[in-house]
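Q: Structures incoming, each one as structure tokens.
What follows is calculated from the coordinates using simple rules that are stated; it is not laboratory data. None of these values were measured; they are calculated from a predicted model. Cβ atoms are built from the backbone, for glycine too; each structure is taken alone.
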Structure I
Amino acid sequence: MSSTPTRERRCELLAAAAHEEIVPLAERLLADGALPEPTVLKSPETGMVVLQVREPVEETRFYLGEVLVTECSVDVAGVPGWCMRPGDDRVAALAGALLDAIAAADGPATAEIDALCAAVAERVAAKDATEWAEVTATTIVFEELA
């Protein structure tokens, strides 16, 4: 991962970060007083979104089901921040939106937020690799008789 993720990637990683990772960071940045007072544009709301997946053979899309998410939008010094996390953790959704706005504004804490995102990306990649190794161990190879 590059040192500065795209905004889309940052939002993805902040959504994947653990509560214990993003909430203390957001609280510390707010407590330091180095940031302007944020404005909550949309309070953390819990709802359902439809999970769409692509069937790998015919590449057709279908709806697998619904997923519980919490969404929040904020404004920090005129820069919007947004977060949608799986589950119903309203505090973490607010923290994610604040960190997104701070990083998008390229503030003094951007490097720290990017470092958090890099750590989350490494953890997610390791988890995906482990899961893929478990799946590929069950691969069946078929031979066609001529």
Structure II
Amino acid sequence: MFFFLNCTVTVFSQKEKTAIPPFKIRLTNGEGFTYQQVDKNKPLVLIYFSPSCDHCKAFTEALLKQKKKWAGKQIVMISYVHIKEVQAFDKQYHLSEHPNIKIGSEGQTFVVQQYYQIQHFPFVGVFDKNGKLVKIISDKLPPEKMVAQI
């Protein structure tokens, strides 16, 4: 019985990880945004980050320098820190000025972090128009190479 339950949980968990996680975030403008509001006509780049992470800052700078790489995609940047820290990060990089970027905090719910067992930042997942995970980009790459894989 234990073996059957263990296998069922494993299969269920693996299947879940191919879809967009069921996140609910507070955007830097105070509005709510959920996975159900993701634009279904565009691929999605989901970025889980921390505003204090140097690699996240370098990745964001590289991302903004290579706008053509993500011009036809929707980007959702999610953190777990207090919204004020995310707002400061947004203001520093002017991320909300881009119509296809949403940035916010999931707070201490850790839905996205637990969904993918994220241990390193930035986490970058690329999804197709159908919401299926296409790839996870290694955080061990230099920021410019991470952006090149989007």
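Q: Give the label, chosen from I, II, of the structure having the highest value of distance in nm of label points 7 Å out along Cα→Cβ at positions 37 and 53.
A: I
Q: From which structure (I, II) was semi-axes √(5λ) of the Cα gyration tensor in Å, for residues 61-124 alone calculated, if the value obtained is 24, 16, 10?
A: For semi-axes √(5λ) of the Cα gyration tensor in Å, for residues 61-124 alone, the value 24, 16, 10 is produced by structure I.
Q: Kindly point out which one of I, II the value 25 was derived from, the read-out being relative contact order in percent (Cα under 8 Å, 6 or more apart).
A: I
Q: Of the structures labelled I, II, which one yields -0.64 when log10 I(q)/I(0) by the Debye sum over Cα atoms at q = 0.14 Å⁻¹ is computed from its coordinates?
A: For log10 I(q)/I(0) by the Debye sum over Cα atoms at q = 0.14 Å⁻¹, the value -0.64 is produced by structure II.
Q: One of I, II was used to compute helix-only ellipticity at 222 nm (-39500 (n - 2.57) for each DSSP H run of 4 or more, over all residues; to 500), and the answer was -10000. Which one was it?
A: II
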